[in-house]
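Visitor: Below are structures written as structure tokens.
Since every read-out is calculated from the coordinates, none of them should be taken as a lab result. Keep in mind it's a predicted model, so treat the numbers as computed, not measured. Cβ atoms are built from the backbone, for glycine too; each structure is taken alone.
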Structure 1
Amino acid sequence: MDATAMTRYIEETFDGVRAVENAGDTFFVHDPDGDLPDDRWMPFATIVTGDNYDTVSDLDHPGAYRINIGLTKDSFTARFGPAPTARDERGVLATEFDYAARDQVLPHPHYASQYWVCVVNPGPETTGEVRRLLDEAHDFAARKHANQKARKAKS
């Protein structure tokens, strides 16, 4: 599944999603009312199509992209153990993973400490898992949105 198909999948599958593009990358937020204030705008998934933010995933090739997905702490730690905190000189989290590996679910090179995972060029090995992780991430984003809205209604 290429980046365009993945974007279409997210936009067509999940309710209340707003997609924002910047420099060829796409950020997906749960904002069913379209009124989320900027200080509450946190994506649940992103698609990065180049080396604008880092070069560790080697995305400077036609068709290369990385999908990034924010998970709950429990889900992340069940898969990878405690979130890494040590970084190398480039700010990349120090793990034993090859962040340029294709079609593998990996901790995110910069945001694994916030329980994000990524997949470079999802393919036959990971497309089903990516869809499951997106379901989880969207559900988590929707719960956070509903909780925030309920708190606001009480005040």
Structure 2
Amino acid sequence: METEIPDSANESWLNADEQRAWRIHLDVSRLLMCQLERDLQPFGLTNNDYEILVNLSEAEDRRLRMSDLAKSTLQSKSRLSHQITRMEAAGLVRRENCESDRRGLYAVLTEQGWATMRQVAPRHVASVRSHFIDLIDPSDLAGYHRALLPVAEHLRAERAR
């Protein structure tokens, strides 16, 4: 016997197509992130480590204020602080005081961190290609981007509230 849960006036159950789309999204998201993490393990990195290294490697002078890095990686300031402490111990990053704001700190990519990025990035891209990009028909990539862009924009706006 099926249990019925009343719908609110503004919400309805997902139809079959919506349910399939939602569930495949969840499956792909979890499976892909697990695979990418597995492919980073030989380098002693997690997905979070790699994301921080990417952000710092793309920043001017390879440094970012900790608060900006927390925002761009969707981490709380305290979680990022613990992450940076671990990455400092590995020699990948260092903290520097912010001269214009005595309370502010920068996360800075070290030479070892930059060398790690140069070593890992090509392998990470190969992993993204083999487990994601190459499995999608090239003619579907633009549509995929178009479909997900409004979702990403909506979620960014919600996060900024």
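Visitor: If Kirkwood radius over Cα pairs in Å is calculated from each of 1, 2, which structure is the one that comes out at 18.7? Can you show the working numbers first?
Guide: Numbers: 1: 16.1; 2: 18.7.
Attributed to the structure labelled 2.
Visitor: Could you figure out which one of 1, 2 the value 2.0 for distance in nm of label points 7 Å out along Cα→Cβ at positions 69 and 109 was computed from?
Guide: The read-out was computed on structure 1.
Visitor: Identify the structure, out of 1, 2, from whose coordinates helix-only ellipticity at 222 nm (-39500 (n - 2.57) for each DSSP H run of 4 or more, over all residues; to 500) was calculated to give -10000.
Guide: Considering all the candidates, the number was obtained from 1.
Visitor: Suppose distance in nm of label points 7 Å out along Cα→Cβ at positions 21 and 101 works out to 3.9; of 1, 2, which structure was it derived from?
Guide: Only structure 2 yields this read-out.
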